[in-house]
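For reference, the structures are reproduced in the following blocks.
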Structure P
Amino acid sequence: MADLSDVETSIANLVESLIYPQGTNAPSIIGALTRVYRGWPNPSALNIDLAAGNINITVFPDARGHRLTTRYLDPPAPSAPIIPTLTLSVSGQTATVGGTATLGQVAGLLIDNTAYVHRTQRGDTPEGVAATLAAYISTNRIAQINGAVLTIPGAGSVIGRVVADQLTQSETRRQLQTFRLSCWCPTPTSRDATASIIDQGLSQFAFLTLPDGTAARLRGNGTLVFDQSQNANLYRRDLLLEVEYATSITQTLPALIFGDSQFLPKGSVPKSLLG
C-alpha cells in the first residue's frame, strides 16, 4: 500500500532526478551542491549549508492537511502474473522436476484421475519435491524415484503441472494531500533558478509512480516566496503540490492446479473421443 511517506519519497526522488539529470555523482544542473530530502531542515545545518553556497530542497505535508476523495471502489485487480520457477515435465510414465523450488508454488501430478500435490516449503529442492510426490503416490500405487525423476509403472495417464500464488490489489481509500516543496537557497538568483527548474520539470508529470505500483495524480497548486529579513543568507520559495493517491491492500491468492481437467471413472472414454 502507498503511505504518506511513500508519496514524500517519490516526490523527493523525482525532484532529485530534475536537479541531477546525470545522477548524483555528476554536478547539479544548478551548479551548486543541492540536498533533497523529506521533512523540515535543521536550522544549524541549514545555516552552514547556506553559508557554503549550498541549496536545500525539502518535501513536507502542508498544514492544511488532506481530504478524502474516495469514490466508487473497483473490485480486486490482479497484478502482473507470477511465473513459477519450478518445472515439472512429463514423458510417458516419467515425470522430471526441475528449476527452483521457491515458496508460493504448488507442484502436482494427476495420475489416472488421482491428484497428488505438494506446496513448496522453505529449503525445498527439485529432488525433495520429487521425493515428496513419490511418497504421496506410494500410498496408492508403485512410484519409483531417482533424484528428481519419478516413474509410475502402469500409469495410463500422467499430467504434471506447477502453479504459483498470484497477487491482487484492492483500493480501500483515496485521499488528496497538499505537499510543500521548499527551496532554501543562499541567493535570490539560485532561488529563482532552482524553483524554476523544479516547477517546469514537475509540470511534465501528470502522475507520480509510487512504490506499490499505483499512480498518484500530481498537480501544482501555487507558489510562495519568502525573503527572510532575519537571515541575510536565506532566500526561499515554496511550491505547493496536490497529490491524490490511493490506499490499497495486496492479497495473495492460491492458483488452481487441476481445475480444468476432466475426471472420469476408471476405464471410461472421454466424450471428445466418442464418435
Structure Q
Amino acid sequence: MSNLLARLLTAVVLIPVLIFAIHWDNPIGVWAEVYLATFLALREFYNMTLAKEPVVERAFGVLLGMAFAAAVYWFDGEPMAAPAALAAVTMAAFLFYLFRYRTIETVAQRVASMLMGVLYVGLLLTFLALLKKRGVDGGAWVYITLTCTWFSDTGAYFAGRFIGPLWPVKLYESVSPKKTVIGAAGGLAFSFGALALAKLWYLPSLSWADCALVAVPANLLAQTGDLCESLLKRSVGVKDSGNLLPGHGGMLDRIDALLFVVPYIYCYARWGYGRF
C-alpha cells in the first residue's frame, strides 16, 4: 500500500469522528479526543526519550502529563491554576527521582525529559480543547486550526513531490532531508487557502487581514513544529514516533505541527480576532 493511500484511509476513518465532536454543542467531545491524543502522544514521547528506562518511569511521565493537561483544561477560569499545576508536576518529577534515582549520573537528563513531555504535549495540545470552549464560534476556530495545519502538510507534500524536482533546494537538510523550499511555499499557499475557505464559508466575520495574520504565522509555526519533532527523533535515533496511524507513523508524528500552531491561534482568536 502506498504512503498516500494509507494516509487517505486513515483520514477516512478518523475525520468523521472528529467532525462529530466539533459539531457537538458540548465541548467535552473535543476535549475527550484531545485527551486521548495527549495520552497516545505522551506515551510515544517517553518511549523515545526514556526508551532505556523502566516502564514505571515512562508511565509516571504519562500520568504527570495527563494530570497537568486536565488541570489546564478544567480549571481554565482560575488564573493561578496552570502555574500551580506546573509547580506540582515539577516537584512530583523531582520527588519521583529522589526515591527512584537508580543511575544517579543520568537523573538530570531524565527529569528534564519528563518535564519536557508535560509541556510539549500536555500543555500545547490542550489549547485545541480550550478553543472549543470559546462559545458559538469555538467549533469554527477548531476547524481553522486543523485545516490550516493539515492543509499546510498537504500543500507541502504535493508541491514537494510534483514541483520540488524542478528546484530541489532543501529547506533544512540536516534535520529533515526530504523537505524542500518549494514544499514550504506550497504549504504556505494551502494554509492561506484554509483561511480563505473559512471566511467564504463558515466564519464570514473574518477579515482578509485576519486570514493573513492567522495563516502566515500559523504556517511558519507548523513547519517549525514539524522540524522540531524531526530534530527530536534524530536525536534519539528513530524514524517515526510510533506506528499507530498507517501512512503517518505515530500520534506525535501526526500532531507535531499542530502542537506549535494551536497556542498561537488560541491567542489570536482571544485577543486579535476582530481588531483588524
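Coordinate-derived values only; no laboratory data. Just so you know, these numbers come straight off a predicted model, no measurement behind them. Cβ atoms are built from the backbone, for glycine too; each structure is taken alone.
Here are the numbers:
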read-out	value
Highest-scoring label, criterion being Cα Rg over 2.2 N^0.38 Å, for residues 44-107 alone, among P, Q	P
Structure from which 29.8, 96 was derived, Rg and Dmax of the Cα atoms in Å, options P, Q	P
Entry that produces -6000 once helix-only ellipticity at 222 nm (-39500 (n - 2.57) for each DSSP H run of 4 or more, over all residues; to 500) is calculated, selected from P, Q	P
Entry that produces 17.6 once mean count of other Cβ atoms within 10 Å over residues 148-155 is calculated, selected from P, Q	P
